[in-house]
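Only the coordinates and a few stated rules stand behind these numbers; no lab work does. As the structure is a prediction and not an experimental result, all values here were calculated from the model. Cβ atoms are built from the backbone, for glycine too; each structure is taken alone.
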Structure P
Amino acid sequence: MNNATHDDDLCFTSAVELAQAIRKRDLSPVELLDAVLARMKRLDPKINCLVTIAEEQARHQAKHAEQVLMDTPVDELPVLHGIPVTVKDLEDTAGVRTTYGSRNHAENVPTVDSPIWARMKAAGAILVAKTTTPEFGCHGITESLLTGITNNPWDVSRTTGGSSGGAAAAVASGFCPLATGSDGGGSIRVPSSFCGVVGLKPSVGRIAYNTYENAYESVVVVGPITRTVRDNALMLDVTAGEYPYDAIALPKPDINYLDVVRHASVKGLRIAYCPNLDNGPADPEVISVVERAAAKFERDLGATVEVVKLDLPDPVDYFKAWWGPEFYSIYEDNFLSFGKPENIPAHLPIIAEWGAKLDLAMYTKVRTEVRSRIHTTFAEIFEKYDLLIWPTTPVVAFPHPGVAGGMTHVNGIPVREPLLDNQRFTEAVSHAGYPAISVPAGFTNLGLPVGLQIAARHGRDDSVLAAAAAFEQAAPWAAIRPCL
């Protein structure tokens with residue numbers, strides 16, 4: 001095997017296996033970092049998913065990790081010792097530039113770490129790069145005036161989705177086995193589906209988060225993006241737990257998620273299947289792939305699968321009413337106050353206007369009645385079923401949209417709101433606060449990945465991970481790499 005092939009194979013090895021190899025001293029943290037950095041430098045010009053490569057700091061940490069490895073008993077090493085990771089550029093990283101995707105913060109270097117990165121760092125992980133995001137995460141595709149357009153590793157003429165598109169592209173490209181993302185309406189799951197990787201939106205409160213919103217109303221979560229479900233579980237084990245500045249952070253559960261997925265089974269479970277979440281059209285190829293996945297749960301994995309109907313609010317109207325005030329606040333605080341029109345992305349005034357035009361009565365109704373309806377709808381499903389499955393997105397990754405800002409048609413049918421439509425299948429479960437994961441389910445005839453979404457009741461992150469792991473074992477799509 002030549003060295004380039006060996007290094008590429010190393011870059012696509014799971015974090016679980018890498019950690020074992022490092023502990024056995026079969027792999028040096030420096031060797032691993034060298035392989036990752038070489039691949040990033042060679043291929044990121046095609047993908048453009050990295051904002052900052054923290055090479056000097058990462059090399060220093062890898063050398064230190066190598067020395068610690070020589071001097072420390074294996075059972076005293078942290079679980080992610082020497083593992084290179086990326087962090088979404090919305091998450092603060094002390095000493096490493098964090099731009100929030102904005103030119104106005106291009107030189108911002110935080111002095112403290114976000115909770116999720118602090119826990120990964122304490123577990124021995126090495127920050128190798130920050131990943132791209134649209135300005136403040138306020139877009140369903142990953143492009144910004146600061147970094148330009150992030151390309152999909154499966155077809156560089158297509159989008160990664162957003163807003164964790166850089167994180168999903170980095171994992172799919174073999175730049176890291178573990179990446180952080182954030183999700184308030186699909187921003188982990190949509191890019192994971194488009195890029196053919198595994199993305200978990202945990203239960204609200206499962207991983208501590210410094211939220212912009214009212215501390216007791218948050219729907220935004222941070223979570224893991226990985227190539228395998230096992231790595232997803234490993235990262236959740238490391239990052240879950242309470243935090244004094246997050247009012248709704250849950251205590252660390254008395255459960256080991258990695259053990260859960262090692263012994264995963266859905267045999268005897270009742271699974272509800274809703275082909276399009278009863279929320280508008282979907283690409284027939286997407287539906288076909290997910291139907292085959294649903295059949296696999298019943299035919300091969302021993303579950304009972306039943307088609308169900310859901311009565312959810314219109315996701316476009318709901319999205320505008322919930323997020324409009326938040327977008328307007330970000331627009332006012334981070335762009336208007338800087339007085340530089342050339343730094344304002346074209347889509348942001350449009351989505352900020354949703355909030356500016358929202359009257360108090362509608363705002364109050366959305367925060368109470370409509371969100372309660374969403375929660376009740378999902379609660380009724382989980383009274384009868386253990387899991388709910390449906391496509392992660394109505395379409396696969398679409399060509400870079402340019403001024404349209406998003407996809408304009410689904411199966412030939414014009415969409416109401418191009419900026420939002422690719423998140424029609426992910427928004428509602430975010431506002432219920434329930435865990436949901438996107439796991440690769442197959443490919444279209446063009447070779448583009450399709451994601452299967454799996455949800456369970458609040459707090460049952462173990463259930464969605466177990467179901468995803470069982471499916472992954474039966475349909476190991478994670479072994480397929482994009483041809484870069």
Structure Q
Amino acid sequence: MTAQQKKKMPELSRVTDYIWDIPTDYMEKMRVPGRLFLSPTLLEGLEIETLSQTANVATLPGIKKYSMAMPDAHPGYGFPIGGVAAFDAEEGVISPGGVGFDINCGVRVIRTNLTEKDVRPKIGKLIDALFRNVPTGVGAKSKLRVSDSELRRVFEDGARWAVEEGYGIEEDLEHCEENGRIELPGDLKVSEKVMKRGKPQIGTLGSGNHFLEVQCVREIYDPDIADVFGLRIGDITAMIHCGSRGAGHQICTDHLKVLGKASKKYGIELVDRQLACAPVQSKEGQEYFTAMCAGANYAWANRQMITHWVRETFYQFFGEDVEMDLVYDVAHNVAKLEEHVIDGKPQMVYVHRKGATRAFPAGHPAVPKAYRSVGQPVLIPGSMGTPSYILCGMEKAMELTFGSACHGAGRVGSRKAAKRKFRGEEVEKELLAKGITVKATHPSVLAEETPAVYKPSDEVVDVVHRVGVACRVAQVVPIGVAKG
């Protein structure tokens with residue numbers, strides 16, 4: 001961000017009560033406006049850096065319509081977290097900053113036929129067991145031992161690899177975005193560092209904002225769609241939030257170096273070096289895209305393995321006749337080649353969603369057949385002590401946001417600041433007083449992830465609901481949380 005931008009707050013143009021535009025005259029090189037999806041309250045708290053990063057993205061070649069920021073947007077690396085941008089499939093660029101370091105960080109929800117009355121008396125021991133059975137935290141190592149050839153299959157086949165190895169069922173794949181696997185558009189090429197970091201981490205939860213929650217369906221907003229999704233008030237769900245771990249981080253790191261040089265090679269002027277990119281059809285661009293797809297596949301395999309161990313743990317406590325069906329799995333750090341209607345014509349674009357969730361509507365061929373009559377489930381996690389939401393993609397998303405919605409609550413403060421201000425032991429007591437049992441690798445994890453450092457999840461969700469991008473279907477509240 002330049003000194004000029006630090007001082008200058010853009011004069012936003014109000015489109016509706018929940019849509020605001022950053023005009024192209026805010027920055028000299030903006031090719032399209034910035035578009036913000038925010039309530040007035042969320043707008044008041046928005047950082048100038050988030051606005052500037054949204055404007056910076058609008059300077060990249062081949063961008064279509066708008067550089068967008070969802071209601072949970074906050075500063076990130078290059079692109080804001082909560083950013084959405086689509087680039088022409090022939091003349092546009094691809095940028096690791098538009099995907100993030102944790103490639104295919106995402107969320108999945110498992111529904112059960114258990115009720116809160118069944119689970120509440122055992123929640124302490126259940127969370128302890130989940131914490132033991134799912135390796136969690138910085139440096140957590142998998143219970144699996146895979147060879148190099150098996151790891152390459154993980155990168156190529158994603159969740160399908162896990163299911164074929166006996167860690168799930170075919171219906172799990174049907175209820176994943178992209179069926180849990182993006183076909184690699186080129187030959188798999190990843191560094192030795194990627195292999196070294198990826199091998200011991202398949203089926204691990206990681207740290208930071210990643211979590212495994214036992215939840216209860218507290219509210220149903222749309223009974224008809226909830227019925228299609230198999231959700232009922234009082235039922236227990238499990239939510240898994242994690243990504244591609246060290247493998248994805250290394251893929252991003254490796255290609256940022258390459259694309260930083262490629263930006264200069266192809267004469268792309270960057271207003272921020274963190275926007276390192278390459279023409280999407282260049283050798284460098286396609287090699288990054290292929291490696292990113294491999295990272296996304298790793299993440300789907302990772303969440304599938306965790307699902308298997310969650311199921312095993314529930315069976316130990318409640319018997320093997322417990323229903324544990326995957327509702328859906330969505331990615332929220334990924335770039336995808338998709339067809340969208342732009343200026344009345346269908347066009348192929350690379351949609352970058354960084355901290356944003358796909359939200360396709362009823363009838364779209366990418367929506368699983370089980371949900372095609374209503375639309376794709378959109379999973380919006382809360383912040384350890386606050387509600388999470390299950391929404392449904394709507395037709396307006398295709399018009400407004402390239403079929404995208406928010407991805408969570410969105411931070412309002414750094415982890416370092418949170419650890420200075422809050423004590424993990426106190427956060428644990430406060431959550432327990434609300435009926436939420438938590439287990440973490442260290443009290444500092446609870447301090448840096450306390451609900452106070454996140455935007456209200458209900459307000460973020462309210463924006464996408466009111467704009468018509470995704471409609472509220474159900475609210476789920478945590479009763480037990482395992483944190484890394």
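Worth pointing out:
- Structure (P, Q) behind the derived value 0.70 of FRET efficiency 1/(1 + (r/R0)^6) of positions 178 and 370 (r between Cβ atoms, R0 = 41 Å, to 0.05): P
- With mean count of other Cβ atoms within 10 Å over residues 98-105 derived as 23.0, matching label from P, Q: P
- Comparing mean projected area of the Cα convex hull in nm², for residues 346-441 alone across structures P, Q, the highest figure is found for Q.
- Structure from which 3.5 was derived, distance in nm of label points 7 Å out along Cα→Cβ at positions 138 and 338, options P, Q: Q
- Which of P, Q yields 21 [relative contact order in percent (Cα under 8 Å, 6 or more apart), calculated]: Q
- Parent structure of the calculated result 1.6, given that distance in nm of label points 7 Å out along Cα→Cβ at positions 10 and 402 is the read-out and P, Q the choices: Q
- Top of P, Q by mean count of other Cβ atoms within 10 Å over residues 298-305, largest first: Q
- Ranked by mean count of other Cβ atoms within 10 Å over residues 74-81, structures P, Q are led by Q, which has the greatest value.
- Top of P, Q by mean count of other Cβ atoms within 10 Å over residues 194-201, largest first: P
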